[in-house]
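Following are the structures in question.
Derivation of every value follows stated rules applied to the coordinates shown; laboratory data play no part. Remember, predicted model here, so these are calculated numbers, not experimental data. Cβ atoms are built from the backbone, for glycine too; each structure is taken alone.
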Structure 1
Amino acid sequence: MNSASRLPTSKELIYYHIAEQGVVSKAELQDRFRIPSSTLTRTLEEMTADGLIRASGLGPSSGGRRPILYETDPGYGYFFGLEISRFHSSLGLFDVRMNPKSFTRWRMDEAMTPERLIAHAGHNIKAILYDHKIEPSQVRGIGIGAVGPLDRERGVILEPLYFAAPGWEDVPICRMAEEATGFRAQLENGANAALMGERWALRASNPQHLLYMHAGVGLRSAMMSNGRIVHGSIDMEGAVGQMIIQADGTRLQEGGNFGALEAYASIQALEKQARSLAKLGRGGWTDQLRLAPEQIRYEDLLQALREGHPSAVELFDSAAAYLGIGLANMINLFHPETVILGGSLIYSDERFYRAAIDAARQHVYYYPAYQPVFTKGELREDAVATGAALMMWRSMEI
C-alpha cells in the first residue's frame, strides 16, 4: 500500500479491493470489511467525489432495490513503468486499472549509457502523453524495474554486470528520472517487478506463494509469500546465479563461484561453451556458422537450434537440465504454489522451457504429491514495466 511502515486505512482497503475485483457492490464491501453502513456510505461518497471510484450501474436484486455497483475510475491518474535490462529496455503507460495504454521497447546497445537512456525515455514520455492527450499533471509517477544489485531506498543502481554501454555503476536513476520528467520515481529490482506484474495478471486465481526465475544474460529470481514480495537485507537479485550445483565445476567470470548455476544455464554460458568447442574444432560450429569462435553470439546459437543442429540441441538441452536442477533447489526451499519462468532463454524455444521444467519436476521433493504449477506467465516481456507501474499505483495517495 502507501507505506510498509503502517497499516492501510479503510479507504485504501476498500479502493484496492474494488480494483482487484473489478466491480463490487456496497453489500459485498460491508460483508468483507464489517464497516457500519453509514460509515461505508460516507466513504464511498467521498471516494466518488474525489474521482477514485465511480458507479458502474446496478446489480441484480435480491428482493429489494437493485444495489449500486462501484468500480475504479480509470481517469484518476496514469503511471509509467520503465524496465532497464541488459538486452533491452521498455516503457509502458498505464491507467489506474493497470490497462496498458502504450508500450515502446528499444535495444540496450553500446551507446545506451544511463544519461542516454533517461533522455530517450523522457522523449518517449512526452510523445506518449501528447498522443493520448494526457496532461503531465495527471501522471502519478514512474516506477523503474532494473537489473540489480540496487539500493532501493536511495534509488541507485549499484554495480550491475554485462551492460554493453559504460557508466552503469552507482547510477542515481530515480533522481535522474525525476529531474528529466518531473514525476516521482521509485526503484525496484526487475525480478521483483516482474513477479508483481505477473501476480496482478493472475489475481483472479489469487496465488499467494510464487517463485519467479528469469534466465537470460544472467539469472535473476524473486519470491512472494502470502501475496507479498520477500525482500532480503540487501538487494542482490542475481545471487541465484551463484548457487553452486557442481562443486568442482567451472565459473563464468572472475569473482563468481566455481560450479555456479550461471556458468551452465545462461546466455553467457552458452556462448562461452560454444566458443570453447569451436576453438577445439569440435561440434561443427565453425563449419555450421562460418564464424570465428569469438564471433559466435547467442542469436547464432538460437538459429542453429531452430535448424536442428545437433551440437546446438545438446548445448541447450544441457543448459535446460542445469536450470531445472537450480529451480528444484529453490522449490525445495520455498515450496511455492506457482513457478513463473521468464527471460530470453525461456522464450527462445519451447523445447528449452519443457526440458527445464521436466528436470525440475524430477528433483522436486515429494513429487508428485506436491506439484507446483509452472508457467511462462501472462505478461512475459511486459511483466517488468507493468510491475514497476503497479508499484507506483500502490504507493499513490488515496
Structure 2
Amino acid sequence: MPILNRAAELQAEVSEWRHYLHENPELLYDVEDTAAFVAQKLKSFGVDEIVTGIGRTGVVGIIHGRTKEGRTIGLRSDMDALPMVEETGKPWSSKVSGKMHACGHDGHMAMLLGAAKYLAETRNFDGSVALIFQPAEEGGAGALAMVEDGLMARFGVDEVYGMHNMPGIPLGSFAIRKGGIMAAPDKFSIIVKGRGGHAAQPHKTIDPIAIGAQIVTNLQLIASRNTDPIRSVVVSVTRFQAGSSHNIIPNEALIAGTARTLDEQVRDMTEARIIQVAEGIALANGAEVEAVYERYCPVTVNHAEETEHAIRVARDVVGDKNVDPDVDPSMAGEDFSYMLNERPGAFIFLGNGDSAGLHNASYDFNDEAIAYGISYWVKLAEARLGS
C-alpha cells in the first residue's frame, strides 16, 4: 500500500511548519519558542493532553484512541538545532546567526506534528499515542533528562520508536537493523606533562610532542590489534595541541578525540586501552599523563520484535524493495538509546535522497520525505494499537 492519501494532502501544510522551524533554530535545552510552537500545534489538533517542561523543555502530547484502555506507544522527535552558520541559500534559511537545523530535526518535528494531526482526526486505534518532542539531542542528553523526569512511567509508555532522516538513502526508502544501529559516541582527552626547554637541547627535556606522537600512533592499534575484526570500533584523534614557537619544546601537549563502539564489551576495552596506552608510553619516557575518558549515550540497540514490527510497517508504506532490513550500523551517536534502554522499541532511518550530509552547512531536510514519515508514524501507531 502506498503512502496515505491524507499524509500526501498534508505535505504542503507540514512543509510550511518545517520551514518556520528551520528559520527559527534553537540549541540544546534552550528551545522554549520551538516547544511553544509544538504545544500550540498540538492544542489546535485537539490532542487530549499536552504536558510541557518534561526534561526541562520537552513536550509530550497524548492522543487517546477509541478508548483510553489499552497500551501506549511512544513516538519521538528531537527539537534542537546546531551551532553552525547556514550555507543552503534556501528561502527558509536560518534567521538566527550561528544556528541552523543541519541535522533535520525541523523535519522530524514537522512529520510527527503531521502524524499527530492525522491521528487526532481519525483515532483509528485503541489505547494511546504519546508524542514525544525532545530537547538537547545534539550533545545534551535530552532523552536521558526526559527519562529521568519520569517520561515512561508518567505516561505509561509500553513501546517507544524513533526516526531519523538519512542523506544517501533514496527518497521513499527506509533502513533499519536489529541490535546496534548507532554507536556509543564517547570522547577522551590526554594531557602529556613533560619538561620543556630549548629546541637545540632536546636531551635536557622530556618532549611531550614526541611522546604524544607515540600515543597517537599506538591508539590506532586498539582497532587493528585489540578488537575482534568482526566487531566495530573507531578511535579518532581530532586535536593535538602543543607549543608556541619553533625553538621551544613545551611542557605539555594535549591530545583529544572520540571513540565509537557498537558493543558494551568493546566499549569497556576501548576505555581501558586508551588510558593504558597513554599512561604506559608516558611512563616509558619519563613523563606524566592525565587521561580522561568520558562516556556519553549508550549504543542505540533496536529490540528484535519491535524491529520486525517497524519493518512490516515500513514495507506497508513504501513496498518491500524500498526497505533495507539489515542496514550497516552508523558510528554516529543517538541519545534515543536512553529511551530504548527503558522500553522496547526501534529506531529507523528515513531516506533524505541525494542531499548534503548531516551536520553540513549546506544540508537541508527534503520536504518530499514528509508524507513517507507521516505515513510511517500513523501506520505504526495503528498497527501496534490494534486498528
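See the values below:
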quantity: Structure from which 23.0, 82 was derived, Rg and Dmax of the Cα atoms in Å, for residues 21-220 alone, options 1, 2; calculated: 2
quantity: Top of 1, 2 by relative contact order in percent (Cα under 8 Å, 6 or more apart), largest first; calculated: 2
quantity: Origin of the derived value 20.8 (mean count of other Cβ atoms within 10 Å over residues 197-204; candidates 1, 2); calculated: 1
quantity: Parent structure of the calculated result 44, 22, 19, given that semi-axes √(5λ) of the Cα gyration tensor in Å is the read-out and 1, 2 the choices; calculated: 2
quantity: Identity of the structure behind 1.12 (criterion: Rg/Rh (Cα atoms, Kirkwood Rh), for residues 165-300 alone, calculated), options 1, 2; calculated: 2
quantity: Which entry (1, 2) yields the derived value 7.3 for distance in nm of label points 7 Å out along Cα→Cβ at positions 45 and 277; calculated: 1
quantity: Entry that produces 26.1 once mean count of other Cβ atoms within 10 Å over residues 213-220 is calculated, selected from 1, 2; calculated: 1
